[in-house]
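What follows are several structures.
Coordinate-derived values only; no laboratory data. Only a predicted model underlies this, so the values are computations on that prediction, with no experimental measurement involved. Cβ atoms are built from the backbone, for glycine too; each structure is taken alone.
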Structure 1
Amino acid sequence: MNWFVFIVAALAVFRVSELVVYDKIFAWFRDLFSGVKFVNDLVTCFYCCSVWVALVATLYAHYLGYVDWLHSFGYFVALSGAACVIYRAIRERK
């Protein structure tokens, strides 16, 4: 695993998760699932959303050949965790 790829992927997971949960451009998407409790929690909670975005990023990294199946779970958890650390660092400053 390349560290540069991991850092870029972690930043991408953070930004896409923040985009889905907070930005106005995805308000229609959040409103679409406002009646379904489980899905609504996934698109309004940053931590929940980052898990699913990290899963997609891990599958894409595997498709590109950066991660093998043996290390996919660790990569998936680490991406979500890194995005959450970035989120906490930025949100506490505001």
Structure 2
Amino acid sequence: MSENLGILNTMLHTWSDAEVTLAWRMIADEGKRRKEVKTKELKGTLSPGDRVEYQSRRTGTTRGHIIKVKTKNALVEVNGKQWNVPMSMLKKV
């Protein structure tokens, strides 16, 4: 565990419920902001035909190619099937 996570773990055990709730909201907001930034960055670089990969719950790392770039998702073809994949999950390969 990194030093920062160790500090967070200690704080979680000493904070009140209200402080934990506030910290949880702050972490969730930062995660959402980072996801939006990543989506905007990827949207500008991805185009139909690009090869991409993403982590699937069932199959692990999955590779395919982009059919269409949408606002927050991309239509990705994998083994003849099309999947709507959030941009934040995609990695260009």
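Things worth noting here:
- Source structure (of 1, 2) for helix-only ellipticity at 222 nm (-39500 (n - 2.57) for each DSSP H run of 4 or more, over all residues; to 500), computed value -26000: 1
- When relative contact order in percent (Cα under 8 Å, 6 or more apart) is computed across structures 1, 2, the figure 34 traces back to 1.
- Identity of the structure behind 2.8 (criterion: distance in nm of label points 7 Å out along Cα→Cβ at positions 13 and 29, calculated), options 1, 2: 2
- Per distance in nm of label points 7 Å out along Cα→Cβ at positions 21 and 69, the highest-valued of structures 1, 2: 2
- Among 1, 2, which structure scores highest (criterion: distance in nm of label points 7 Å out along Cα→Cβ at positions 5 and 37): 1
- Among 1, 2, which structure scores highest (criterion: Cα Rg over 2.2 N^0.38 Å): 2
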